[in-house]
Structure I
Amino acid sequence: MSGKRAWKNVSPLSASSYIDELMGVPRDFAFGWLAGMLLPLATVCGIVGGIYLLTRKVPFITDIGEDDGERRLIVKLVEPEEARGLFQKGREAAQAFGDEIRSELEGEQQ
């Protein structure tokens with residue numbers, strides 16, 4: 001008898017709490033995904049901003065040619081105006097590379 005009385009005290013979930021639990025999974029996923037994307041970006045921006053405040057230069061990734069024909073990427077400090085020029089040069093190189101890949105893929109499809 002005492003077991004039956006114990007079950008009478010348990011109330012079923014209300015509709016609002018059930019919906020809250022149901023929507024909690026996608027909401028938590030969305031918050032986790034957003035934090036996973038924004039926190040690394042904010043960290044990099046903070047590091048670059050701190051370096052700029054200390055040196056008045058910005059870190060920029062550039063490539064250097066080796067004697068054996070290999071390319072290596074390095075991070076060096078450059079003036080902000082020079083970084084804009086290097087960024088534009090990199091954008092044009094990426095556009096040319098994309099166009100080359102696109103033309104090769106179109107050639108294979110025909």
Structure II
Amino acid sequence: MPTELVVLSNTPIRPEQLAQTVGDALPGGSVVSYRDGEIALLLGSDGEPVLTLFESVPVYVAVEATAQLREPPASFALWTEITIPFSATSASRALVEDLASAVGGIVKEKL
């Protein structure tokens with residue numbers, strides 16, 4: 001099964017941050033954007049999927065959001081869904097941590 005993660009932040013992950021982080025962490029990797037930027041597929045230098053990132057969305061009902069997480073933070077404004085394919089390596093998780101760091105966010109696993 002894939003791993004489902006969430007980046008919780010007060011700042012969205014912007015396309016330029018995504019491209020910069022991928023360039024730094026995955027030399028030769030690339031980002032393919034779908035649905036006018038709503039979905040980004042990150043590919044390794046071999047063309048294999050590393051992770052899928054969905055557009056950051058505002059959290060309107062915090063109780064519903066925190067119910068989906070282990071040890072949620074006290075507050076956050078944005079929710080960014082990320083899926084790591086079953087076949088991906090540990091570099092995928094490190095890339096998610098780098099993306100979260102770029103926006104001052106934290107990574108949580110969904111229940």
Structure III
Amino acid sequence: MTGGYDWAGFYRALCDRGPLLLDGIDDETREIVVLVAETDSFWSDDLESVLAEGAGRGEMQSGVLAALDVWRENVLTALSDEYAIDLDWGDVTIDIGSPLIDELVRAATSR
């Protein structure tokens with residue numbers, strides 16, 4: 001835990017739940033995302049920094065949503081660069097109405 005948030009807990013939950021939050025991909029691509037999510041291919045410094053910014057403002061959900069947006073971009077970039085799967089960035093979104101968002105917020109919250 002660092003600075004009012006649990007980065008490790010959040011990142012573990014993101015790797016587990018993130019693929020389920022992606023809308024606009026087919027099942028075959030989702031399976032690839034699930035497998036790759038267990039690596040650091042979708043990680044970037046920006047993920048933690050936007051989560052930290054939200055936590056610092058006392059807006060954990062906002063930080064989680066911002067981190068999810070960065071993660072989505074990382075996923076799309078990795079799929080294109082590493083797997084030659086080019087998806088329309090406008091069609092691939094995060095399901096912000098999913099109850100999984102609440103799980104990510106809880107995972108990111110310091111204990």
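Please treat every number below as a calculation from the coordinates, not as lab data. Small disclaimer: the values here were computed from a predicted structure and weren't measured. Cβ atoms are built from the backbone, for glycine too; each structure is taken alone.
Points to keep in mind about this one:
- Origin of the value -25000, where helix-only ellipticity at 222 nm (-39500 (n - 2.57) for each DSSP H run of 4 or more, over all residues; to 500) was derived from one of I, II, III: I
- Structure with the greatest value (metric distance in nm of label points 7 Å out along Cα→Cβ at positions 59 and 75, set I, II, III): III
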